[in-house]
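Engineer: Multiple structures follow.
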Structure P
Amino acid sequence: MEQTKDPSVTARKVYKDRAIWLGTFLGGPLAAGYLIAENFRTFNESEKATKTWILAILATIAIFGGVYLIPENVKIPNQLIPLIYTGIAYFLVQHFQGQNINDHINSGGEIFGWWRTILVSLIGLALTIIPIIVIVLLSNSSPITGVTKTYGDLKHEIIYNRDNITENEIDLIAEGLTKATFFDEAQQKSVFVKKEDSKYVIVIPVVDNAWNDQNALGFFQQLRNDMQVYLPDHKFAIDLCADLDNIKTRIE
């Protein structure tokens, strides 16, 4: 016998529990918050919809902030965290909305299609990822955004941050590098100089794996010793790196 549609059913649609599972897995907690909150609005539970949004935002901050703080040496399977928060979201939907969703559908109410769910997921993912990328870029900004000063005919470069070290100090270091013949007339060189407490650190990019070559290490150890001789009132260290953000070894 054909089921008669209940005229009291709202014309608004709902997201099925499986759609919310997929949307959460693809789009993260923000997508889950939107999908679950929309269902609460359909069920005329606006207060619960507001609470859902608050929990979704807090969960996003907690989850991705925690992931960012995990040490690099701790390896976590890529899908583990999404599976965990997706499972939690699915359980909450079943507990708080499962019966209402079934009643809505059984009464002839309509559901949102899969394409809308996927679109919501992509928007949620973008809203989550973009701020994270901005934060990471700002927190890992390269020192090469500092001031650059050149020396000699070859325009050897010293890059530094004025908030960390003065121009007069940079000039003294450049003089030491010249006396040590590191700043020579054969090849232009670029270094980054910073101060750690009372110690000057010269960061020098080198060719791949030179930080493991004993001859290269001996050369830079001698350079560090020469700098200490030319400027005996200061402590020096030399960092060897693949680039100015990727320190491989320190000589001091």
Structure Q
Amino acid sequence: MAQQEWLYGMHALEAVMAREPERIIELFVLKGRDDDKLRAIINQARKFGISIQFCQRKVLDDKVRGEQHQGIVAKAKPGKGYDEKDLFEIVAQQEQPFLLILDGVTDPHNLGACLRTADAAGVHALVVPKDKSANLTPTARKVACGAAETVPLVQVTNLARTLRDLQEAGVWIIGTAGEAEQLIYECRLAGPMALVMGAEGKGMRRLTREVCDELIKLPMAGSVSSLNVSVATGVCLYEIVRQRAVS
């Protein structure tokens, strides 16, 4: 496991500073930049005795290999990892568990966007397979705008087996698939639930699809065949939120 990682972006660093300031080893700040958000992060860092260096833009660019860092980069200790054991502890703690599962989503931008929406929708954990899936990279953390620190990202060895174990724990598994006959708006989406989203283009893997209790799809009235996975995830999560609110 890596001994350190680079974090960047205002929202991501605000979240880490608020929840896990002990992870931050050193801050690198764009020289000459001065605004309220940046000042608040710097003041928090000083409060916790974190070393701060003021640098030229090229120094920051080089540390994050040209990613958009918004003028602040941190050297940090790795965050906590979550596995199957943690997942079932989370499920046991919730009266109505609400999970998001991404099967084969490999773009860290999409992972970050899904984390952000999951946080907003009240999802208790986001589950991904260890293989052939995006990891919680600095890019994913930045796109998540702080949600990577609030929504546990659970990596599991065997996704189909995990889904079966969730079913035994009373969680209903809803999968999204273009070939499904039932529209999302025709399906009852209340109670303990896990929403499974597949990769763009390929969709869910066969074993994942076969484990699902129900398959649903979004109505597509235009000429495009599918939505970006993070957009589709947002639509589906908020239909679940709506139904849970009125059930």
Structure R
Amino acid sequence: MSNKRFSLVLMMVLVASSAMFAGTVSGKVTYTGTPAHMKPIDMSKEPSCAKQHPTPITSETVVTGANDALDNVVVYISSGAPDDGQIPTQAITYVQKGCQYIPHVLAMHVDQEFAIANDDQTSHNIHPHPTVNIEWNLSQQAGSPPIKKQYDKPEFIPVQCNIHPWMHGWFAVLKTSHYDVSKDGGDFKLPNLPPGKYTITAWHESYGTQTADVTISGNETKEVNFSFKAKPY
């Protein structure tokens, strides 16, 4: 067997072996109480966006679903996961469409490049407000190419458009590749966890953070659920 083929076989064995002993944490994020009512957004001053929403949309500060589900919660390994130093290479995009940020919360690894696209017929001004990363404020005209950016420090960064004041979102910059954002009824999943003890943190822009400890001993799935107390009207 040639050295090249041997190396390939060895790599395949190592990948298969790591998958055999990798566990998963999955669960659901819910709320208790009565969440604040999200007000409809008046886009009449931007007709090109307003016509994309025949039924007016509401603010996404709190997004709930059936069975008390809570979406847009960042769930990530905050302690225990080894930092392999490998930055994810998959492309991630923050899209401005219908005068909304899609997704509302964009999670990424430290130093991972992301693109900001403008799919609207109007200009936008994207203005993140970091506290430990470098602040920038850029205009993006309709039809212009995506803006490429990255952050070198972990931080939750609020984002706004200075032209359309109802546009708000978040960048979740994390020092781990083990993260998810609750969606489709509050569900999240953190796969490919090697055996070990972990602290999992759940962050919501309005309801704060919660943590839970879990131990992975092999190829298993552990269930961890989070429940946030909703702020009243």
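Only the coordinates and a few stated rules stand behind these numbers; no lab work does. Predicted model, so just to flag it, every value in this text is computed and none were measured. Cβ atoms are built from the backbone, for glycine too; each structure is taken alone.
Engineer: Here helix-only ellipticity at 222 nm (-39500 (n - 2.57) for each DSSP H run of 4 or more, over all residues; to 500) has been calculated and equals -11500, so which of P, Q, R was it run on? Present the calculation step by step, with values, prior to reporting the outcome.
Structural biologist: Numbers: P: -18000; Q: -11500; R: -3000.
Clearly, the read-out refers to Q.
Engineer: If we compute distance in nm of label points 7 Å out along Cα→Cβ at positions 58 and 122 for structures P, Q, R, which one ends up with the highest value? Intermediate values should be presented prior to the final figure.
Structural biologist: Values: P: 3.2; Q: 5.2; R: 2.3.
Comparing P, Q, R by distance in nm of label points 7 Å out along Cα→Cβ at positions 58 and 122, the maximum is at Q.
Engineer: Given structures P, Q, R, which gives the highest value for relative contact order in percent (Cα under 8 Å, 6 or more apart)?
Structural biologist: Values: P: 17; Q: 20; R: 32.
For this comparison of relative contact order in percent (Cα under 8 Å, 6 or more apart), the top structure is R.
Engineer: Another question, if that's okay. State the single structure among P, Q, R that was used to calculate Rg and Dmax of the Cα atoms in Å, giving 29.8, 99.
Structural biologist: Working through the options, I get structure P.
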